[in-house]
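Heads up, there are several structures right after this.
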Structure 1
Amino acid sequence: MKAILALVLLFPLAGALFQAALGRRVSRRWSEIAACSAVGASFLCACAAFVAGLKSTFTLSFFQWIAVDNFRVAADVFFNPLSALMALMVTFVSGIIHVYSVGYMREDEDYTRYFCYLNLFVFSMLVITYADSLVFLFVGWEGVGFCSYALIGFWYSDPAKATAGRKAFILTRIGDIALGIAIGLFFVHFGTTEISYINAHTNTLSIGAATVFGLLLLWSAVGKSAQLPLSVWLPDAMAGPTPVSALIHAATMVTAGAYLLIRLYPVVSLSRTALGAVAVVGIVTAIWAALSALGQRDIKKVLAYSTISQLGYMFLAIGAGDIAGSFSYLMSHAFFKSLLFLCAGCIIQALHEQGDIFMMGGLRRSMPKVFWLFLAGAISLGAVPPSGGFLNKDRVLLAIMNNTGTLYDVLLPAALAATFLTSLYTFRLFFVVFAKPAGEREGVSAADVKPNPWIMVDTLWPLAILGLAAGYLNLTSDWGGDEWLAGYLASVQGVVEHIGAAAVLETRIAVEDGGLALLGLIVAFALYGPYEFSPARQASRVFRGMRNLVFSGFYLDWFYLGAIAAPFRRVAGVLWTRVDEQALDARLIGSGKIFAGLSLVIRRWTTGRLSTYLGMLFLGFAALACGLALGFYLGL
């Protein structure tokens, strides 16, 4: 088992090293085969570990990494059902995206650097998945941050894309500071940074300490998972290649924050304050991002805001005490959201890098395969019954209902409102892109559509199937299931296998959730479908005044630039021009000028003439004699 888990990690790392050292020395085809094979081999090893490990839990140590006094860190991996499933999801989705990238990057000459970063990212994400030590996990945490920065700004010759990479790197580092503080405090309290030990000894924590740890972990997760208030980096992160958006900013890296909270849930769950904060951040982010998605014109930015919103649901489930439901949603979202991003990549390339959805329309006939694939993803994202997305969202809503207190009474209707908004923006996107537009605009003609390579389209069917079906892994007994996923995760600390809601409540939630999802679909069809519904179109004009508000993400970026960045720049400008240049530099330059002037005087004495040197010698003797005479006179 130790060898299998080592290979899961080492295959992607070896692929990255191969690309860095030999990628340019072999043919393009062999470079692509090496990159895809590395992740494929890692997936097969993850499958072998899943089968061999079953529901067992154990820790394996590869080597001692740091040993300073009583601070010791080892490269340990913690295998349990949670990490086993997470590794399967990461390697499977990554493998499909690697294969898709072969077609997507077919005209890019810098493919070696691209695949090197992509392989390195998979390795870093797997370190987060398996690491038992928080210090070892932090290596993977920073590794995915670096790869995200490198891949968002992959086309760095474009200043806007390079700026987007820097923005993502800086904002996610703000969250990482909290994780670094939490690791230090964990060591101070427990004498170790091992997650398995910390979870097993949470009884030593007071409520106050648990609250501090929970809020620090929440802040760490907020940065990585692009939740409010650190969410503004993810929409701009769409500057990178579309497969990067699918892998890093939909399926894996952004879910690392939720995964961290799930792994350390025994600590977070000790504090009702921390759980409430997680839930509030989740629901506020879900609604904010859903409203922002409604105002976007760029196809990838709609999906980016959608990702932020759906991650809010994962946080909401954790805050409601159902980490099995959160993880089920995490897996399902990874499948259907990566599918939607990859379909968007097909559309953008087919339309010659056009990303504005209102410059599309009528693509159903010219891109039939992409149409059906996108529809599968939209049904899952919009939680249309009986898709997997619908079943997973039901579980989250049931978990909220299962909690008592004023906070959760408010969270339930807010979560239902987010369900309607999700369906509305999802099918707004779908109808605008694929339906023939109503009115004067005729949409895209078939002659304007460039065909996609088969490898970009036909590899997406597994994601479509899993996106639609993944929710059935957690189907409740009231609907004929056995909640297999929750049962498989039962040995994970904090997992609630059965929520225990009455059948009538479950039916009520299903009807409300499904009804709102269908209502969102109908409203989207009336507003953006192929037929002209005058009353609906007229009603939509009432909200046009809010277009700039939602398009800008409620001016959150503007607020940060005005309230934080602008004052900082003004202070930096004063320090630069007045302190550094006018004060410090001026004095240093003045000192240099003094020495330069003295050197001009001294230079006159170094003529190379014997008479000058003798004269100076006598002058020196005279000065010395005068000094001695003066001293004698003064009695010194």
Structure 2
Amino acid sequence: MFHLQEKQIQTVVRECVRVRYNVEVDIAIEQPKQSSFGELALPVAFQLAKSLKQAPKKIAADLVAAIGTIPGVSGLEVAGNGYINVRLDRSTYGYSLLHPEPETTAGDTGKTIVEHTNINPNKAAHIGHLRNAVLGDTFVRMLRALGHRVEVQNYIDNTGVQVADVVVGFHYLERQTPAQVAQLLQSDDPDARPFDYICWDLYARTSQYYKDNPEALKWRAETLHSIEAGHGELAEMAHLVADAIVNAHLATMLRLNIQYDVLPRESEILHLQFWAAAFALLKERKAIYFENEGKNSGCWVMPSSAFRGEGDANEDSKVIVRSNGTVTYVGKDIAYQLWKFGLLGKDFHYKPLIRYTDGHEVWVSIAEPQPRPAPEFGKAARVYNVIDTRQSYLQDVVVAGLRALGFEDQAQRSVHFSYEMVALSPRCCADLGIELSVEDARRPYVEVSGRKGLGVKADDLMDKLVESALHEVASRHPEDNPAAQRAVAVEIAMGALRYFLLKFTRNTVIAFDFQEALSFEGETGPYVQYAAVRAGRILKKLEERGETLPDFRAELSPEAIGRQLENEDCWQVLLAASKAGAALERAVTAGEPAHVARYAFQLAQEFSNFYQRFKVLDEPDRGRRTFLLWMTEFFALQLQRTLAILGIAVPAYM
């Protein structure tokens, strides 16, 4: 509601400025320094002062006189040297929250593709992958909450070096055949190590073997060639490994309630000649050129000026096709980005891979047509690629490729949704039994490395969180059955993890810490969950007393609401609880899920204050009790909706 009032005020003031001064200006809105100054502050007079050559205070006074009345606003006041403070009509505002009009959504402005997770299918997912997936999934939820049509993609690099190295480990180091690997996958031994864990260790072992025996790198080259060709024993083993690991990753992410729509695979980009089509287009439009000399002789390259600017022409050009004819990662990614926008003139074939328990299906790309028709994928209006900040250079090259091909609009709508890495606090390493050197133990955080096998597997992390949460739940609710206790512990643990990964801005390096994440105090997931549970508990206690909620719409008139909102505490908490839409819109505009997490925490704090100040069920005055019960229900709904956008459940109890 608050954001709708903001928009209405901006529209009225913008039109007044246009008519009075013949100037088009974006009306900025700020928060007054003190709540006693009103609910909003407009610095528009300062925005106009230079061009109008007038004092901001005079402009502000003239605008207040010209604007007159605004629906839902009780007054406009000139403050300081030219701010316009806005006071909302409390009775009108509160009544509108009780009788909300259907909000207009974004409308069909075209499909938005959000590509996230993108874990190499060669080993178990680790904590860094979780930040990618949780950021991407939450941004999807944010967009959908505003009415956007979103397609969630998870790109699978099933023909890359990482998969090849695991195949090398199985074939050359372990001397296993595809049949033996298949048998390993079919094991029903409950005590057997998960396949993605086996590959985790094997990948680290293979990487170390290369280091000790550099001549063994020829095995990687041979394996890559076989995988790209799609024939032979090595390709068969790669197929087994990648498909099994993808299924493991999907199961891992589902624990955090993360789902996908489609998994485009690199194997089909190769086999369906996506790259060949993109290569022809790049050559035709002279976006790349063939290098005849220097270290890149024999390669097709993109000039550095395309992605670094004319002033950086001396920097190295980017190799798109190597001298041996193989395409680099960024070349394939250009083809993939073209497909996302429907610019390639080609499409994948698809088959359903799995059906989630809620009925939603995730599809996977394949090379051959299938009898069952698939949804239409790709053909986006906007694309967000959730990829860590270390890949910024390559993402710049991909966008440069679109521009060089003449697709300027699509280049503008290609967004690198970047983020910094996740490390571990030394205390977290101790909790996980990871031995550290004296030097590492003194660091603020410890980086993880898949090649070195140093890190925490995502499932191990979640298991540890559940175990810790279960201990707390069982001690608080010993009367409940173990299955119910575990269900609550899982929701608390997953909420703690998601919130911890979301509360930091994307450009912040995270040092994960168990004790901090699971704390019931401070800016944590459990703290916000606890507020939602407590709000629901008030309403449940009413039911346990044999009472029902009043008919709020019948009993709360604008006048009745206005009388209650004369209490400044009531007004401030209701105002805070009504800003969910404004917080969401600003978070989407900024591309910062952390803003929604921060709002959830602030909302929980406001409810805690409300809970302490007002004894809702024991209030003797009928009218005030009805109002407080409505406030409680409103808080509960806002907390639930905000947590749902963060992908966090509200447990049955805490």
Structure 3
Amino acid sequence: MTIENKLTASVANAIKTLYGQEVDSKQVQLQKTRKEYEGNLTVVVFPFLRISKKKPDATATEIGDYLKQQLPDIVERYNVVGGFLNLVLNQNSWVGMLNQICNDPDYGITPATEASPLVMIEYSSPNTNKPLHLGHVRNNLLGSALARIVEACGNKVVKTNIVNDRGIHICKSMLAWLKWGNGATPESTGKKGDHLIGDFYVAFDKHYKAECQQLEAQFIAEGMDPEAAKEKAKNEAPLIKEAHEMLVKWEQGDEEVRALWKRMNEWVYAGFDETYKMMGVSFDKIYYESDTYLEGKEKVEEGLEKGIFYRREDNSVWADLRDNGLDEKLLLRSDGTSVYMTQDIGTAKMRFEDYPIDKMIYVVGNEQNYHFQVLSILLDKLGFKWGKDLVHFSYGMVELPNGKMKSREGTVVDADDLMAEMIRQAKEVSRESGKFTDMPEEEADEIARMVGLGALKYFILKVDARKNMLFNPAESIDFNGNTGPFIQYTYARISSILRKAAEAGIALPEEVPNDVELAEKEKAIIQKLNDFKATVLDAGNNYNPSGIANYCYELTKEYNQYYHDFSILREPDEQKKVMRLVLSKAVAKVVKTGMGLLGIEMPERM
């Protein structure tokens, strides 16, 4: 039982003993004592005043006396400030905390059980007409980290992806390949499949814009209003008409169109797999819109029969959400083709059949806030038990200081290019700072990979997901400050200390003896380590990976100050030396676990 659990249970007993009324220990609020007051942990007594019938300070004093008497091995003394009971923990408590942290192999992690809720988390959601880009990087890193964190909070988790593999945007790439591809393949061009198909998407856009400009000029010359001419040109351009014809053929199951679609998508999937592997991202189940859109159409037809939706004269199908404070939402076009909302309904139906989902979390940018507000209402109307409570993990945009790093189109930053550049910069910065001296090239490359990707992941994940952010590659690889490399370097430093201790024949005990003397700085680090489990739970409950990122930084920053102020291997007192090594090992253990939840690897040396 942890010290916090012992204290909350004892406070509950105090209420029963002193005031004759039982309370659940879960009602006891225990928090870290504010820096301006003496103490380590604080009991909030205000919820118990209606039971005690006494003033806040008197109630706090009586509970403090009870705790000091019942838990002399934990509570050394207490003070009361404005109704808050501040507890000063004794020496044994700190050593006990440290030993508990060291001896728990899964410290900070709550294992799932058979009865644990099943949470499905959707992230990535790429289109098969282009490579993953900077926006996808933030999405994948957030989704993957969230999945690990939610699982670490005792839930069962299914990581899922929905691939947008159909629609007009896919047909644009296919049509461009037919017209200008000359049979190009990833093998013949030496390009990753997703990059090759992305090039044809760009080619379509280039030729389409040229056609639009030509038609627009023609319509204006014929006397049409410029705005009307521009809109008509967009719809009348031969290329867009051909793309729409191809989409209709696809939906009708045309063998030739379907064969080309399958071939080009396979090129893209192979490219995606490489990108996901480098990023350290994986999925338990992948859904494809080409499968789910028909399921969605069936569900919409079912909603029509039940009177949930209605059909207009042009044969389009709509949902009237004005009673929900929203507007009317298109679900099927007049030609019977589906929209994204219909596809999301179909995907939800398939997922609900595949898994007994208790909670569904969609990791999607904030530009889709309205979409998920509508989807939640529609799923609830259609009878999905989790529809009303679905979670849209909404995140902000991410940009680079100059808008791009390296880009094929001049506007989009490819994920592959970004990761390769981060690894290159990590190697360059490490070499300049002398960190790869006398290191084999293969090991230097591996560490550069860990540091470069760690810098990218940490810089993105340390920011509150709801905020827009500016990703600065150079700033992210700084070995000082709130960065991934700073935390990784601290971990490598501790690993080096522990290696040297082992080489010197210093054996670390299973438990540090209670009589070892602790400095206030050491108590502060132990208390910080003790906060880890609560930090993980908070990050999971509030869908906030940045909480863990910033905890890891604060812990390593505190340890680095300690390392600067205290001797470890050169400490003459053997008992203190061993305790400091154990403390260092505990810091490394917690940092590795925390960074691991973010998907960041920790090098043993740097």
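On Kirkwood radius over Cα pairs in Å, for residues 54-253 alone, which of the structures labelled 1, 2, 3 is highest?
Values: 1: 18.0; 2: 22.1; 3: 23.8.
Structure 3 gives the largest value of Kirkwood radius over Cα pairs in Å, for residues 54-253 alone among 1, 2, 3.
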Using mean count of other Cβ atoms within 10 Å over residues 550-557, single out the structure from 1, 2, 3 with the greatest value.
-> 3
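For which of 1, 2, 3 does helix-only ellipticity at 222 nm (-39500 (n - 2.57) for each DSSP H run of 4 or more, over all residues; to 500), calculated from the coordinates, equal -16000? All intermediate terms of the calculation are to be shown ahead of the outcome.
Numbers: 1: -22500; 2: -16000; 3: -18500.
Working through the options, I get structure 2.
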Quick one: Cα extents along the principal axes in Å came out at 92, 67, 45 when computed from one of 1, 2, 3, so which one is it?
-> 3
Which one of 1, 2, 3 has distance in nm of label points 7 Å out along Cα→Cβ at positions 46 and 518, as calculated from the coordinates, equal to 3.6?
-> 1
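Quick note: the coordinates plus some simple rules give every number you see, no bench work behind them. Since the structure is predicted, the reported quantities are computational estimates derived from the model, not experimental observations. Cβ atoms are built from the backbone, for glycine too; each structure is taken alone.
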